[in-house]
Structure P
Amino acid sequence: MKRHLLDQLNQARSEKTTTVLLTDLNSGSQELIYPLSTTAEHALLADMKKAVRDDRSYVHEENGSKTFIQVFNPPLRLIIVGAVHISQFLVPMAQLAGYEVILVDPRSAFGNPARFPDCAISNEWPDDAMQELSLDHRTAVVILTHDPKLDDPAIEATLKSDAFYIGALGSKRTHAKRMERLNHLEGLDRIEGPIGLAIGSKNPAEIAVSILAAITNALRNGSMK
């Protein structure tokens, strides 16, 4: 790899920007593409976006030419607002699925290492925490406190970001009231409420499964930013 490409790749990594390195396996020539840019143009753009979505590098063959599509994605992150019972199941599940998990709850009696021993914890107010965490397009946000004083600031801050998934706990009635409170904000249709896939989940562990399934569906099948 030429030095200028390596410099561009390292900069993209530091900025948490998705890139694809294309290598012509016949000539050896390389180019670095930013496939999620609104100005991106390339004959293989659709193939690159699919590779980005699947987190999979592979050799593309067409008309005798071979191109190695190498994906460089930022790490996946899950921000959970609310140190509740569901969170105790969702944290390890998400970690097993490859997410870096950060738990946000200003109530240190709930959000503490004793209850969440293997998880990064922020006891900042949710909107402050979101600003510090710099949510990107590889970040999912799950809001579980069921308390408007915590939920609403978290939602407002998250809607300003490129987070690929935003879900909030609550019944249809609760979610409708939430939408009424927040009707001054743009992008409310991005919020999944009630949260999770409708699989008939009842207990906290099952609800955690439905939430992780919804996040996976958004990651793999949702619209590309």
Structure Q
Amino acid sequence: MKREILDELLAARANRQAVALITTLDTGEQRIVTRAQAAQDTLAEKLDEAFRFDQSGSHDGQFINIHNPPLRLVIIGAVHIAQSVIPIAQALGYDVTVIDPRGAFATGARFPGIAIHAEWPDEILPKIGLDARTALIALTHDPKIDDPALQSALSSEVFYIGALGSKKTQGARAGRLKEAGFSEEALARIHGPIGLNIGAKGAPEIAVSIMGEVTRALRLGS
């Protein structure tokens, strides 16, 4: 591998940028394609699938090696459902962060081994950064906490945004976000009520429905 290729890969990793290293098998020639560039590449269809499924492999005499940043799940609300979501998310390979300004909820005793921020979402999210390998779920039911987080998510490239609440709650939430300047197209990115419709009852089943929907968005883009 040439030094410039290695440097480009290391820079992409440091910047949480998804790239593919493509090697022509009979010559050993290598090139790097970012996910943003993939649609214009001669291997566009294969690259799209490879990026979405984290799947390296050979195609038409070329080997595609996918370098996706680690998956992240940002949970707004140190609530009971979050405690059920976290082990499922971790088993699926997500680095989990919990944000809740209510210090009585956001404690290490309730979320051992998890990155916790007892701060307001609009204060901490710019520091954390939201990107295309991040999912954000808002679980507090409190507009003062959830709405700023959703605004940050809508202004980013996160691949999934979900918010807990009934259809009525979602309607009221959409109204507030419209007043904040977000379009109908933008608001359509929010999955609310959150989770797949599997008739879930109780926190563990709701957690399954949430992570099922997150997985569908990651792999299928919907």
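Rule-based calculations on the coordinates, nothing more; no lab input. It should be emphasised that the depicted structure is a prediction, and the values quoted were computed from it without experimental measurement. Cβ atoms are built from the backbone, for glycine too; each structure is taken alone.
Annotations for the structure displayed:
- For the structures shown (P, Q), FRET efficiency 1/(1 + (r/R0)^6) of positions 108 and 196 (r between Cβ atoms, R0 = 25 Å, to 0.05) is largest in P.
- In this comparison of P, Q, the computed figure 30, 19, 18 for Cα extents along the principal axes in Å, for residues 100-139 alone is attributed to Q.
- Looking at distance in nm of label points 7 Å out along Cα→Cβ at positions 116 and 148 for structures P, Q, the greatest value goes to P.
- Structures compared: P, Q; top value of distance in nm of label points 7 Å out along Cα→Cβ at positions 4 and 180, i.e. the largest, recorded for P.
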